[in-house]
Structure 1
Amino acid sequence: MTAMSSMGPTPPAAAAAAAAAAKVAAGRHIVGYADPLVVSAGDRVCVQVSCQRPRYTSSLVRLGPSMEAKDAPPPDHQAISSVPETTYPGRPQFTRLGSFASVPWFVGAYSTPASDLALAVSFWARPDLPERAGHDQFFFSTLQRDGGAGFASFIDRDGALTLAVGSERGRLTTQLPITLKRHSWTFLTFTFNAPSRTVAVSARSKESHVDSAHSQHASHVLTHPFVLSSSQSLTIASHSSQDRVSAVPVDSTSFNGRIDSFRIDLVAAADTRTVLHLDFSKDIPTDHLRDISDSACHGSLFNCPARAVTGHDWDASETDWTRASYGYGAIHFHDDDVDDAAWATDFELVLPKDLASGFYGFVINDGESEDIVPFFIRPDLTQPPTNKVVFIVPTFTYTAYANDRMYDTSRDVHIDIPGSDSVHRGRHLRILEARPDLGISLYDSHNDGSGATHSSTKRVVLNMRPDYFHWGFGGPRELSADLWFIGFLDRELGPGNYDVITDHDISCYGSSILLRYSIAISGSHPEYPTYKMLDAYDAFLAAGGFFMYLGGNGYYWVTGHDHERPHRIEVRRADQGCRVFGLPPGHWFLALTGEQGGLWRSRGRNPNRICGLGSDACGMGQGAPYGIVPEARQNPKLEFLFKGHGLEKNDIIGDFGLVQGAASGDEIDRLDYSLGTPENAVIIATTKLAGGHSDNYALFNEEILFPMVNTLGTTSDKVRSDLVYFETGSGGAVFGVGSINWVGSLAWKNYENNVAQITANVLHEFVKSSSMDEKRDAKRY
């Protein structure tokens, strides 16, 4: 017998067992979310927790830098002593994924005796996953939980069209030989005739230019009587509007595809009466469904299915739903939609009124695992500001990337960027894989292959965690990276000497909240502004504000935000932009606002006019440093920049960093006068003077025209990060860095480096300049 070497590779069986055990542990990990995400001191915050252990503790901390690594600032979470640690009972919570509609319609509302009832349910359907969803997909249902009454139709997990009714013997089902084609519109009519115990379906496909319409019909006489009058109201695209949360994982029952012109007719002898007729083209920006029949039995949508999508009668004569008189009567349901996880609240807290604005988190710990549930405190807007400087948290970017699964090559949509040869599978990724009920991001496709258009923070967002380590970029990203700015501002200004606001705040309050300040500082990735937010930035600069754009890929995608549902944003990815999917024609206008989606650049509101820079390229792998432009050193207006940490003589900035090894990386921006950069903007430094980026970096597609050559880092002059500065006509100024990874170099060696130095030089110069302009401050208030 030969002994197995303990140093050899792990046997496949052992590796599989270890992976299975790790998945189980990840699925048991305590997690939670806070609602609302953004509050003021003194407000109430509710916290929803899923915990598999009998009890857990919670404590409140102010968040700061979190990464534990060589050369990183030490972790700095400050306990809030006025909120004592508290123990709560644990309970698991799992969301039933999938969008659906609920209509308070009951058969029993009509005078016809239940035994004499005959119903016809009809609508257009376009199934997107008719054969391999892995679960039942309901078109509609009123079935009671005990199966004693009601009616339903669904595509079963094997792809068979199934009708179901309730009876004294429980639920009765029959499969009918009707074939539904993927991505094809079919008009379906389901008949439930109680007197004859007959169920039937007719299917008529839509005629197209390559295929003529064809009809199918099938019926079945059941051996036992059935009861249509049910105590459960009508649910469309799922089996029930109840039981949305369970103590164990539960399969979705939502339909994948579009439904249009849903109608129910009551049939009695030769008389047919329409008792429900839902017109999905009405009230598109809302979650409301309008019944245009005399019943006026209006309904509601749950988990945000996609509206403003093309219906069975769309003919491409109009691509803007706000101007169309037909063609937009459909709703696209998905089995992985989640807008509101609907978890029960486990505890709530009225925040102390003396808390300063900033990043905060509830530390929840069940003895086996720990999570930090983040939320944000804005300053008291009823009081005059006490600080001149404000940091803007890009919470819409956090929402857009919420629980992204782009690393997963088994999905229809995934990312494959040169330099991303390996995936870092950290704790958050393992939990995400074990908890599909946490949903997807705006960078993922749905299970049916269609692109996501809405995202929400009313659920656990695992990559919005202070210790999140990105799966492809080799370090913190989004919130975990932006916390390095908090450490920097604490160092330069002192805790409490600056304010923190969010994208949510600017979207809700507009320019009034920015005009409270003299200096505004962006986060590392402010990619998703609304129209109102861009107006606010314009107003801030017009009033003489000083702006530090310390990120990359800023102000890029048109974003919709609904103040009545502040947890939700919408993005429609059109035919341009750095994207992993594109929506089909007719789907490019936002449902929430009716405005054209896609890039702000395509709408004429280029980010260049705000920050002097616009996105040009992205990549993974090693980043690049900046080289100082010789002319910048000769400019007396820029003299303040080149002081400290060798900036007086060293021409290379940021040849180090905690993410991708340099100051320029991830998504990057450059100066371009033709795209709106102010003519007086100057380049302080550029990556092209420090060796530039490798061919792991490539131009965004909106940058490429025929002939499509010279598009990579070593061949294109456009693939670069620029450091820019310009003064505004109203007395302010703008400093922009053009790189998401600037913050990773800023934090290097606990902020003792030339990137942190030049950033601090700008900050203090802006503070000094704003202090000298008392006239502008007086005008501001």
Structure 2
Amino acid sequence: MAEDDDTKIRVLQSLRGKICEAKNLGSCSGPNWLRDGCTFCTISLDQEEVYRTKVFEKNLSPFYGEDFYFEIPRAFQYLSFYVYAKTVIQRALPIGKVAIRKEDLSKYSGKEHWFGLQPVDANSEVQGKVHLEMRLNEVITDNGSVCQQLVVRIIECQGLPLVNGQSCDPYATVSLVGPARSDQKKTKVKKKTSNPQFGETFYFEVTRSSSYTKKSHFQVEEEDIDKLEIKVDLWNNSLAQDVFLGETRVSVKILRRNSIHQAWYLLQPKGNCKTSKADELGSLRLNVTYIEDTVLPSACYERLRALMLKSPDVKPISASAAHILGDLCRERYEAVLPMVRLLLHHNSLVPFVTAVAALELENTQEANTIFRGNSLATRCIDDMMKIVGRSYLTMTLKPVLDEICDTNKSCEIDPLKQKDGDNPDANKENLQQFVQKVFSSITQSSVSCPPIMSDVFRSLRHLASKRFPDDPHVQYSAVSSFVFLRFFAVAVLSPHTYQLRPHHPDNELTRTLTLISKTIQTLGSWGSLSRNKLSSFKESYMYEFFKSFQEEKYVEEVKKFLDEISSNVSKGSVGVEDAVVLREGEVQKRAQGRKRIGKNFKKRWLRVTNRELSYHKHKGKEPLCVIPVETILGVEKVDDNAFSRKNMFQVMLSERPLYIQASNCVEVCDWVEVLGQVSRCNPRRRSHHHPSAYVSGAWLCCRGLNESHPGCKPCTPSLASLQLEIDCDRETERIFSLFSANYSKLHKMEDACSSISVYQGPQKEQEEYSLFTIQDSKETFRTIRDIYAVLEDLRAQHEATRNALGTAKYGSQENPIVGKGC
């Protein structure tokens, strides 16, 4: 978070969910080509595609199973899911869509729903808003008679869609429509803009002329005003055929109350939109969670932040605010994440995890069940590994998983599941090779293990040995239960979830990854070295397969690996680090050194590894240019008006910037993030940049004449450490929301503390109180009272903020009128 955001109120949006499956696509009346085609699904913010599933072969009820998560960096009206069919001629045609208004997303939050697909046609694909002014004038003609004029001023539009990745060439038609008339006028075309400034005024007669002496006061005839309306249509000027962008209709009778009306209107589809009958086009099962965080200025969170950060020092730990939050949100796995991120940012996570792990071990009776449950300690460590271990997973597993997925060799060893023509021996050999490669990648990766993970693992070893001093192996099982079972094995099983693969694997590949994951779990498990690990397999085929790994060398390699990742020895880099692809995809790149705006953009395949940035003519081709990451001086977004293109960013180099256009608003954030991460430690990173372009001898942003001027705007702070990547104010706001949502449970916990104190023990507790961990009722009671005070303070801050901002007037830019539509 930039420093200048500390005093601002921010509204941050994010979306997570899953595209589960489709059913009976076009089964009722679909064309024949649909039955022979392939299908895929996309996600769009209004008309901007931000996500696409892989293509499924000839299946009218495909199971997509693809998870998605992204920050939403701009305002939007609709979240839409499109299902497409790809025909023999490779042209993607829409089957149908699910469009959900932003205001309705909360209705479906966190639960799966079946949605019927609706038709897709050009006249229904709209976005943006238009600013209009209307007034009635009384005009005296040369002969003294009076006629009435309707004056319509189209001021501007905002948020019109991109056309082929570029801003459109919009114009508007303004029509006065009635039972017996349709007068139309047209604005000038505005070039390459999604936010055109029109500022044009049009005049329409709305009543017949009459004698001025007979009608000294303007009065519109009742039948006229009720039937007349102004229709504004937005179009993109095209060489072939103009493209409809949206419309709005405003009844003239709105001027009966006020002689002047000015307002913003959301653009709507044309009035002839079609709807389909239930399940006519098929249906789509979705799980969608939209989150909107209103983040107050940083000073508002000081008390809650301080209360949470002192948690590691509270004795007993169960009386701390962080532990209480974990108790309240026990059934919500994701609720611990903001707390983990906050503690992580302030270097307080390791002592907190150590304390809650010690508390859990007090209640663990057998060494072979250590850290097996879904406790606060295991949830915190799981989240910590996902946050700090993302790059570690990428470096360790991505190359070998890419090989497994791309070669897609048959590895089925279950005789009941093998296909005709399968060679059992070849399948077994393929699986052995893949398991060996994954195992070697993991056990040789200790040098890349993040230091904070090592700190936690070292603490777990010490606690486990102290709790079970007679078991020499428990120190290893304490670590292996996390790093193998909850980290590497899970990532192997679901690589798409950890951004190791772009899509959910197909059924055959999922089966291969399942077999590899099961074997890795068993190889890494350390319940007891004296126990035969073959006994952990119920399936006879896995029993036979694992015999080939029953060698002492595998035990020694696991032990050596666990020793290394849980030691306090500084891990120096060994040899030259292999290049690992962190992100790649198609972009539009501007030729460097060009002076003309909007020209010389070409499609290129951009590729970022931990060592270099390169671009290629096509995927898999030799690079046209290679840029070492240590030469990158900064990565920043570029203003839309710089090249009349959206979603632009620049990679700052010593000579001149490299300008790149991403596919959509989500991808531009992803590119900036990954490039910022790989270059964050570069010593020559710049402190300022130009957010626009140098054109015709001047910078468009500051009008500076010197092309080598370092910049007019501060750069995003260098992400020199993990902590700076965490937005603490946002995480604290989410903690406030969690406490507020569980206020009734907090009150019950307070009652439990009172009950225990009054009756001098837990014997008088109600059954529901057993859900809480209360070691010291008085200390816990004090913390709960502190939480109440902090919540009350923050509620007052939010209320004051709402009152200060007020509710946007209906028809304002922030709250436009939803005009007539289909």
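When distance in nm of label points 7 Å out along Cα→Cβ at positions 56 and 248 is computed for each of 1, 2, the one that comes out at 2.1 is 1.
Supply the structure label, taken from 1, 2, corresponding to Cα extents along the principal axes in Å, for residues 200-631 alone with the calculated value 112, 61, 54.
Numbers: 1: 85, 54, 50; 2: 112, 61, 54.
The value was obtained from structure 2.
Out of 1, 2, which structure matches -9500 when helix-only ellipticity at 222 nm (-39500 (n - 2.57) for each DSSP H run of 4 or more, over all residues; to 500) is calculated? This value belongs to structure 2. Can you tell which of 1, 2 yields 5.6 when distance in nm of label points 7 Å out along Cα→Cβ at positions 48 and 544 is derived from it? Structure of origin is 2.
One of 1, 2 was used to calculate Cα Rg over 2.2 N^0.38 Å, giving 1.12; which? Write down the numbers at each step before the final one.
Details: 1: 1.03; 2: 1.12.
It must be structure 2, since only it matches.
Comparing mean count of other Cβ atoms within 10 Å over residues 352-359 across structures 1, 2, the highest figure comes from 2.
Only the coordinates and a few stated rules stand behind these numbers; no lab work does. Since this is a predicted model, take the numbers as computed values, not measurements. Cβ atoms are built from the backbone, for glycine too; each structure is taken alone.
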